[in-house]
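Colleague: Structures are listed in the sections that come next.
Any read-out appearing in this document is the output of simple, stated calculations on the displayed coordinates, not a laboratory observation. Because the structure is a prediction, the values reported are computed rather than measured. Cβ atoms are built from the backbone, for glycine too; each structure is taken alone.
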Structure 1
Amino acid sequence: MSGLEGQVRSLEQQLLRTQGRRLAQIRTQLRAVYRSILNTSEDIDVALETEQLLWRNLVHAHLDDFRRNLRNNEARGMAKERLNSLKRSFQSCVRAYVVFFLDLVQDQEARIGMDVLKPPELFPACACALDSKQQLALELIRRFLVHLGDLGKLSC
């Protein structure tokens, strides 16, 4: 019986690794699609809805699944080494999303030809002097920075 149980566990782990790789590929493709929409959309409603979908359905859902998995494994008494490995993987995942959102900020800055992280005196005197494309990019950047703050809380 023990040999059979070991084979079943081995097959389960192999299946999880295969599914995990496929899921990672899908997430990468989704990031590219979201990024493309955010970089090309001129419609504020489409862009802001896309940003919300990106955060809620891709980033937040992924990190929630990761945290749930960590809690479940802690509750089941998983070996400390394996648990620490999962925690390092979680932190790596958070860092990857930080890089992704920083890239999104840079994309929007390039789109409007502004560096929003420069000192405030370099901003236009009045936000109303900005065209709709610039206003949209600045709103997206503001939201991306909020998400970066949320991700920063997770990386502690």
Structure 2
Amino acid sequence: MKYLVEFLRALVVSPEMLSAIIIIAISVYQPNWVEALGNKVKSDQEIWKFLPAIPFAILAWAVPQSKDILFPSASSSNRLLLDWPSYWILKIRVIVSMLLILFCVFASLAIWIFKDEASPFIIGSVFAISTMVSCVVGCTLWLATINIRQIVEK
């Protein structure tokens, strides 16, 4: 049960969720901004080649990064981290981060596939959320790697 509670806490109380809520709030209070973004993304063929691929690129970078968080060095200093009583919380947070990036990848794939059928508002919303959340996940993984390395290599 404590694993489920921690999983939900890592999902709901996170900078990734805050960034998604900010984009949703913009979508609700300023829908014309999101629709303008959707129109720009939908009309420009060059953007379709590159920008929806941002979550894919972050996923490719995040997989080895998550390994560096959970196993920061090749030496025996990993034992310090692996024996840490709260290591399971760190592991859950890394798993949640990877799941969020996968969600963003699937969302980008969906707008790529359904670009002709979806409205500009939907394309703009999904694009903004998937890009913003995957970038925030990338930043938090990068910061976690730095902090873990500082602690382990002291």
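Colleague: 1, 2: which one has FRET efficiency 1/(1 + (r/R0)^6) of positions 10 and 106 (r between Cβ atoms, R0 = 30 Å, to 0.05), as calculated, at 0.95?
Modeller: Attributed to the structure labelled 2.
Colleague: Compare distance in nm of label points 7 Å out along Cα→Cβ at positions 50 and 146 across structures 1, 2 and report the one with the greatest value.
Modeller: Largest value of distance in nm of label points 7 Å out along Cα→Cβ at positions 50 and 146: 2.
Colleague: Sticking with this structure for a sec: Among 1, 2, considering only Cα Rg over 2.2 N^0.38 Å, which has the greatest calculated value?
Modeller: Once Cα Rg over 2.2 N^0.38 Å is tallied for 1, 2, the winner is 1.
Colleague: Of the structures 1, 2, report the one carrying the highest value of relative contact order in percent (Cα under 8 Å, 6 or more apart).
Modeller: 2
Colleague: Check the numbers for distance in nm of label points 7 Å out along Cα→Cβ at positions 114 and 138 across 1, 2 and tell me which is largest.
Modeller: The maximum falls on structure 2.
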